[in-house]
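Enquirer: Got some structures for you, see below.
Just so it is clear, none of the values below were taken in a lab; they were calculated from the coordinates. Here the structure is a predicted model, which is why all the values come from computation and not from measurement. Cβ atoms are built from the backbone, for glycine too; each structure is taken alone.
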Structure I
Amino acid sequence: MKVAVIGCGVMGRHHSRIYSGLKGIKLAAVCDINLKSAKEIGNLYNANYYQSHIELLNNLQIDAASIAVPTESHLSVALDFIKRKIPVLIEKPLADSSKSAKIIIDAAKNEKVFVMTGHIERFNPAVSKLLDIVSNNALGKILSINIKRVGLFPQRIIHTNVITDLAVHDLDIATLIAKKNPDYIYAKGSGALTRGRLDNAEIFLDFKEFGCFIQVNWVTPIKVRELSITGTRGYVELDYIDQKLLLYKFNYKAGNFKEFSDFVVKFGKPDFTEVKINKQEPLKVELINFIDCVKKRAKPAMVNEDALKTICLAEKVEKSIYTRKIIKI
């Protein structure tokens, strides 16, 4: 199966690396408007390289492609492949607006072409385990979700902001856990280090039964990717980077205690388990799912309607920040 990678930035390089090592897959070509980058990756993996994706399409027959160009170019590039009935995996977010995302989805349906959005955290083995824990009611009734996704400003980011680049991951995972959209959104944010662009935000999602707090920024000097859930029967902590999952059991029982120290002795050290995770590179899992969907018509881990929903939520978050109002969904 011949595949191509469009865009040789950070993510495109990883797509190229993984495709080149997959059994039954041939990385046939790479493409980037920076011909030097395309040539470098092409030579590294013995693939053809092009400066224009149109030139690639006109000169080479491929079976599928990854689109890892800047978000604002997703629509135009994706449509060129869809028109030629070539399945594509589009790096998150699906597009730079809900309007553009709908155009891509409608075009894919009209042309009967498979299109998949690469929301990588859906393919993190630790997230899969977390969803199992929630589904099995190990935490009981969810009371709160807290998510932290922070780190220094990525130099490759030029046109997007911290909501589109980072928060979309957590908006997706939060609604996946809740199995629904929030009722209300309230958010605050600013451009502390980047003029004219949001580089930090605090987002509150009101799911009626519980709340979800999301902190994202390009300001914190260390990279943190964490999620925790508090429930009536337990508490869980997830580390996206280390793929580590700690499950704490709820062990409190009401009673009379003469002193606080007696309470601490009895309940101060909760039982916890480090959940066993079969660690894998999430992007590799994602690309294998994409290939299986193209070759075997397997079920995608994320449908495009969910990708569209996430973009719509991101737009609501930005609206809340700029209007300083609570937004009803």
Structure II
Amino acid sequence: MHGHERTVLAALVAAVAGVAVWVQASTPASLVAPPERPAQRVVNARVRTGSAAFPRRAVGADDRDVVVPRAPTRIVSQYWSVDEYVYALVPPARVVGVSETAYSDASSNVLPYVTRYRPAIATDPEQVLRANPDLVIAPDSGRAEVTGILRDAGLPVYRMLTQFETLDAIAAHIGLVGYLTGEDAAAAAETDRFRRVIARAAAMRPPDVPAPRVLGMGATYTYGSQTLFHDILRVLGAENVAATHGFTGYDHVSDEQIVRWDPEWIIAGAIRGQARQTRAALLARPAIAVTSAARLGHVVAIEDDVFLPMSPYTARLVELLAGLFYGNPDGR
């Protein structure tokens, strides 16, 4: 970097620091969707299953052995991303309980199914027991006392990992949900579809094209290494500037860091129906307005139903980003 450029950059950093308080006060936080920041907990991410014959056995993320005596016909999901796995594989009439998010107009990817079949919202043990399931898939982050009550009632409850760091882990868990639900053929087909979409998206990068330098954002947080966003960029041949600068997991990114890193792309989540407003709010931030991303028109807000999933639906985000970086500017 030449001396003049260093002087300009220093002036920009100083200006950004001077208006940081104004930026936080004037940008509506509701317009920029925060990432789901996982709690610090110890879970086992490996998929551990037994024989193909029923009864089937699998070890959950909580290291508990779960026995599924027969192919389940009444399935309860207790978390939004688990909803997406289950509906991707299982005939919707067999899903008798879902998370509250499944009914959300703002973010649900399974809304057409729940609107038609009206499964119970399975947030507490009484609701789950009333649904009379023969399999419950709970998140690893769920309340242990709820899982305990359901297990004491004789229900097979599998606690499933819901925060994924790689696309391969999602593919593995498609197979896991197929195993638990007896939908092995559907899981094999969905895994194949998922991997083909990923491979097709990765192949869109032209040879000898420099890696796009990308900053992922949710409110004031960014996605470092050991996040699914990082793995998506890796597969697409893009650089995650937060990871390059030592960020791990989800962490706060300052205006000064954004200016210094000068990303070529800024990708953020947005509430459904508010992508345009979210993009405008981002561009109103001085630290973002001076980046190459803003100058190139590469500040992009993606609605949460596409941006946030950690499930088979993640393939849509991979495909869209590949289109943005290497193909159709609209990502379609």
Structure III
Amino acid sequence: MKTTTLWYVGKERVELREVQLPEPARNEALVEVEACGVCAWDLFIYGGGFQVTKPYPFYFGHEGIGRVVGTGADVRGLREGQRVALRESPEIGRVGTGHMAGHAVLPEHMLIPLPESRLPAEGWLVEPVACCVNAVDRASVRSGEHVAIVGCGFMGAILLQGLLRTPAASLHAFDVDAANLERARALGGKSGLVAHDVRSLPASSAELDGSFDVVVETAAAESGFHLANRLVKKGGRLVIFSWHHKAFAIDLGYWHINGITVLNVSPAAHPHFDDCFHQSIPLLEGGKIDVRSLVTHVARPEGAQALFAKGLSKSDGYLKGMIRWR
């Protein structure tokens, strides 16, 4: 069958193209995509930052939600009409595997069943929540520990919701954006969360530097990384969540002398990342983590060019985008 797909065709250019999908193999299912979230990775590709690895044109998308409309003969755990979260394919650009499309064809093990609920697609962005669940689990916050998060954008806001459910004695949030800080305060509610505007912080602070047992860095900026690094106390844990696209210098001796444990919480470091998807589903279904309110821009595929442009420039109050295919 043919389906419509959203292609990256050049720097800051996307267009719709029709492709012929392969028939599902015996262990695969055909999914009608309902919606796909626009990840920071998608914006990185759109902005031309991925071209050394994957030249234009191609289509991708890895935050898909959809319904099964057909199954191969050996598929046993899925039924037609079932809502699923789609897992990211390791084969970027292979026809049928991208989620920025009207349909996808994926192996059964890459489709995570979702419960039937009234929650719209905006509330079922399981993949980013799974990434954050992985980070919170790896951080292993213990009772009485003091925790900081540096960067309170979309992923930071999800991480913050997870960290608020740990037994931390205190939680501090750092950002340069007033809207992000206000959102952090709202999420913190009556928890006692302390929000810091990084722009008003001195280059060093005796009150804050080296005072946190756990610091989660999700700023995706060199300055944010260095701030997170200096906030960790001796013997503490630095949790690197961000994907940094540019190299910069760090002092490994500082980590050694101060006994800092550095954790890379990339999904690629988790041997069973599917577990994080299954952990995330009840959190979303039960309202313990809310992503629906964090989705600021939704467009049909025909409006993807304008949405991606706003996402790349962070204009018009953009925090998180989604393309709705149904």
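Enquirer: Of the structures labelled I, II, III, one was used to calculate helix-only ellipticity at 222 nm (-39500 (n - 2.57) for each DSSP H run of 4 or more, over all residues; to 500), giving -11000. Name it. Could the numbers behind the result be given before it?
Expert: Values: I: -11000; II: -13000; III: -7500.
Computed on structure I.
Enquirer: Can you rank I, II, III by FRET efficiency 1/(1 + (r/R0)^6) of positions 126 and 246 (r between Cβ atoms, R0 = 25 Å, to 0.05) and just name the one with the largest value? Spell out each step's value before the answer.
Expert: Values: I: 1.00; II: 0.00; III: 0.30.
Structure I comes out on top.
Enquirer: Ok, one more. Work out the source of 3.3 here, i.e. which of I, II, III gives that when distance in nm of label points 7 Å out along Cα→Cβ at positions 134 and 182 is computed.
Expert: Numbers: I: 1.4; II: 0.5; III: 3.3.
For distance in nm of label points 7 Å out along Cα→Cβ at positions 134 and 182, the value 3.3 is produced by structure III.
Enquirer: One of I, II, III was used to compute mean projected area of the Cα convex hull in nm², and the answer was 19.0. Which one was it? Mind dumping the intermediate values first?
Expert: Details: I: 19.0; II: 17.9; III: 16.8.
Going label by label, the one that fits is I.
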